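Rule-based calculations on the coordinates, nothing more; no lab input. Only a predicted model underlies this, so the values are computations on that prediction, with no experimental measurement involved. Cβ atoms are built from the backbone, for glycine too; each structure is taken alone.
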Structure 1
Amino acid sequence: MLIARAKHKPRIAVWKFSSCDGCQLSLLDCEDELLALSEHIEIAYFPEASSNYGEGPYDISLVEGSISVAHDVQRIRDVRRLSRVLITIGACATAGGVQALKNYRDVDEFIRTVYAHPEFIDALETSTPIADHVKVDLELRGCPINKDQLLEVLNAFLNRRAAHIPKHSVCEECKRRNNVCVLVAKGESCLGPVTQAGCGAICPAYGRGCYGCFGPAENANTEALGKTLLANGATHDQLARLYSTFNTAALDFKKAKEDHENANH
């Protein structure tokens, strides 16, 4: 049971930057839990769910999405100014997201190819996480986030305690599900050993390798994993592509991607 110790209901805001809305939908997917939560908080600003916009300041802001267009640089500063606590949710907000793949290419060429009137596009050359622009109080990983982890974060906030978010790798989740290790038993290229837990080891449970939805785990040894995957028959190009997904700009994954790309030259 969620217990709000504050005399007033904390005011919550949910913001979207460059993203697919999936992490906001994870909040809406809480369904029954969200109804219980609404007894203890005021959702003051959440355009995905309501057209009633309550003005700030806010006790806590949940921010989805990366900074990928020019006007969002000032906008995230405004959000920070209005927020007592700012929590980033999802791979886009914490690591730049899949759109950070543009960081390695000619963005102007993409714009000219896709848009009939490229002069109207104000895209930045890079997609960057929120923490590159303002102070972030807590990051919640995932593509999308785990709704139970989100509820844990809000529960912790209401009860003025630290949130218990796992920092271990997906491998531990595999063991808890009694999954056969796809890396050892099948030789699959799997990022489970270097990826933070949170998904429940969904992909290995269905016989395929993890591809890093929750970003790098603490002390991720991508070099050692790379040697194992190469010994299993993977190529440097395949491994570079494996790291080029939702968390491609997260530091450990970015370095691993670049190391495998450079190994081909």
Structure 2
Amino acid sequence: MTKSNDRSAHAAGPMEKVRISKLLSQQGLCSRREADSYIERGWVLVDGVAVTELGTRVYPNQRITLAPAAQSRQEASVTILLNKPVGYVSAQAERGYTPAVTLITAQSRHKGDRNPLRFSPAHHRGLAPAGRLDIDSTGLIVFTQDGRIAKQLIGADTKVEKEYLVRVEGKLSVQGLAQLNFGLQLDGAALKRAQVSWQNEDQLRFILREGKKRQIRRMCELVGLKVTGLKRVRIGNVRLGELPLGQWRYLRSDERF
């Protein structure tokens, strides 16, 4: 980076330099992990000049772009939708339980998958869950190689809705239902406003924009309910639909969260 760039940034007003990886993530170009990989390969350009040193800081008003090689890598990334059964954990194996990613095999791909991609072992490389789903819960979970999608779904400022059907036991008062919608606290912090309504006589429908650990189960406990079944049926604009339990499909090019 040239001294003239530094001078022009200062001339625009007082401004602090920020790590390139953070700016790339904030601008939605890639995740921080991907940014470090791209920087090492010389695939990140600042004002048209390749940057190769990890931890490099630049001014926020400088132009940051990705080289064509990085863009091609992103376009080749896959995102997979799985209908997780009970008994599988979302991420790493724990307490002897199996991670849900092991269900993603050529044999368990849904026959109704309309994506023309052929399954490849390379699609497991860097594939990570974009959010959690409790071991006792079923339904839609997203695995992706694309850091942009991961940030969209699990970033601190995400606004993506997640919809659940929750079977419960116990009596729920009018006040309790109101509290489920807004007014409860977990871990000493107020929960964001939710949308909770009766789906039928023993099942609630939850729509959340956050995902604290075992959040729905803990919310229900606070109002005197016991959860006996929990299924996630939608993330953003993407629905579980008719995807069978234990099977998966690729996110289609026309689908957006």
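Upon calculation of distance in nm of label points 7 Å out along Cα→Cβ at positions 35 and 51 from the atomic coordinates, which of the structures 1, 2 produces 2.5? The read-out was computed on structure 1. With relative contact order in percent (Cα under 8 Å, 6 or more apart) derived from the coordinates and found to be 21, which of 1, 2 does the value describe? Derived from 2, not from the others. I have -9500 for helix-only ellipticity at 222 nm (-39500 (n - 2.57) for each DSSP H run of 4 or more, over all residues; to 500), calculated from one of the structures 1, 2. Which structure is it? Answer for the origin of the read-out: 1.
Computing FRET efficiency 1/(1 + (r/R0)^6) of positions 147 and 187 (r between Cβ atoms, R0 = 30 Å, to 0.05) across structures 1, 2 gives 0.35 for structure 1.
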